[in-house]
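> These are the structures, in structure tokens.
The numbers here are math on the coordinates, done by the rules we state, and not lab data. Predicted model only: the values in this text are computed from it and were never measured. Cβ atoms are built from the backbone, for glycine too; each structure is taken alone.
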Structure I
Amino acid sequence: MVDFDSLFARLRAVNQFQSLKDKDLRHILDGGHLQNYSAGEMIFVQDEPCSGMFVLISGRVNLCKLGPQGQENILATIEPVIMFNEVTVLDGGKNPVTAFATQESVIWKISCEKFQHLLEQYSAIGISLLRVLAARNRRLIEHYEDLSYRNVESRVAKLLLDLSHNGSRDIVRRDHPIEEMASLIATVGPVISRTLKSFKEKGWIQSSRISISVLDAEELARLARMNLSFLG
């Protein structure tokens, strides 16, 4: 169970709240509530009415788009401490994505109406939101470029570098199963498996049922940069 002081400290770490005075942050904290989610549990579903604004306190959450046949494309993996679903509280529209917990998660939630009222009171939150949304827009453009201009090997190489923090830590397979990795780069599981096998044979990675280790980050980076070469 997260006590008030721990929750306050974690919300203080959220970019959008860092410039607020303590009394103002406590006022905001009082407007929401904590909720626990089990692994695999839906938090909200795309195209449903605004579910509010969320801050992941502990655990892990995937944000994904669902296609017309139910296919899943993961847009982002959220780790503590970060705010998500801000877009809906800004425009009052429907949830743009589906969110579900991939681990046991604790999330602080505030309703759309309450957060909109807080935005009117604390302009600093709105300004911080603009910066965060601008950064996320840049990442979406980069993601579009990845899918449009990179071949599958290049996308897998970039994904491995991202998940391993440029080769500085192992990728735990339990946290990043094959199907999830495939969804992140708009491909399918067998393609990921074949590409990982190829990278392993070339000595670029070491993989087991437990983890994936990057052995040659430079070679993966070289491959990942081949996104625009065919355009001349």
Structure II
Amino acid sequence: MIQTIKIIGTSHIAKESLFKIEKEINLFNPEIIAVELDRKRFYSMMHKLESKLSIKDIRRVGFSGFLFLIIGRFVQKKLGSIVGVDPGADMKKAIDICKEKNLQLALIDRDIDITLHRFSKSFSFKEKMLIIRDIIFSPFSRQKVNIDISKVPDKEFIKTILLELKKRYPSMYSVLVHERNEFMAKKLFKLYTLNPNKKILAVVGAGHEEGLFEELKKLYQSNISF
């Protein structure tokens, strides 16, 4: 496997992620830092902007993608306020260190509009009904899981969650996880081929860490060039 690339998984709202990123950058000493952002989200983050959603956005990304974006923003803000961390603080931390050390920054995620549009087209009626049922009945579930949201979830927990997501909501898993893993792996591999002697540290959400590693390994083994 490529020795000059290291992938670290973070939580977008966990304080632990901020320390982890700084520690890994100091230990690995990369020349390039790659982050799980596209140009639009990077611009919004650096200029402290949050685009106001309107009905026009439904035509742009589809109803399901629009609804997912609203819910996702609300949940991340709510959880972030509990632990005192702004959503996306992990990516911001990586970018800030990148600037401080005068390192090269790479944005490796797929355009958010493409992802949301793909989500709207792929999310089946069956999955929509299933997620509504799960939301309604989850408060009455006997199985309770305690999670410390100030820390990055361990790999076994993430693996379990991803397997359940893939099983219950296959199109959601495909668009939000698998397709983006493939996209980011291609971007990382291209970075590697253009900079074979430079160390690259990729900072991604913990749910992408293992899958991204596997996709990158496939590209390396098949010796694809871009």
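> A value of -0.80, -1.23, -1.22, -1.17 was computed for log10 I(q)/I(0) by the Debye sum over Cα atoms at q = 0.13, 0.19, 0.20, 0.23 Å⁻¹, for residues 81-160 alone; which of I, II is the source structure? Write out the running numbers ahead of the final one.
Values: I: -0.59, -1.01, -1.06, -1.19; II: -0.80, -1.23, -1.22, -1.17.
Going through each structure in turn, the value belongs to II.
> Which of I, II yields 5, 17, 13, 15, 16, 18, 13, 1 for P(r) over Cα pairs in 5 Å bins from 0, in percent, for residues 113-152 alone, as computed?
That value comes from structure II.
> Can you tell which of I, II yields 2.9 when distance in nm of label points 7 Å out along Cα→Cβ at positions 25 and 177 is derived from it? Don't skip to the answer; put the middle values down first.
Values: I: 3.7; II: 2.9.
Attributed to the structure labelled II.
> Assign the value -13500, calculated as helix-only ellipticity at 222 nm (-39500 (n - 2.57) for each DSSP H run of 4 or more, over all residues; to 500), to the correct structure from I, II.
Details: I: -13500; II: -19000.
Structure I accounts for this read-out.
> For which of the structures I, II does the calculation of FRET efficiency 1/(1 + (r/R0)^6) of positions 49 and 169 (r between Cβ atoms, R0 = 25 Å, to 0.05) return 0.05?
Working: I: 0.05; II: 0.25.
So the calculation was done on I.
> Of the structures labelled I, II, which one yields 19 when relative contact order in percent (Cα under 8 Å, 6 or more apart) is computed from its coordinates?
Numbers: I: 19; II: 41.
Answer by label: I.
> Quick check for you: by Kirkwood radius over Cα pairs in Å, which of I, II is greatest? All intermediate terms of the calculation are to be shown ahead of the outcome.
Details: I: 19.3; II: 18.7.
Max of Kirkwood radius over Cα pairs in Å: I.
> Which structure, out of I, II, was mean count of other Cβ atoms within 10 Å over residues 17-24 calculated from, if the result is 17.8? Could the numbers behind the result be given before it?
Values: I: 13.5; II: 17.8.
Derived from the structure labelled II.
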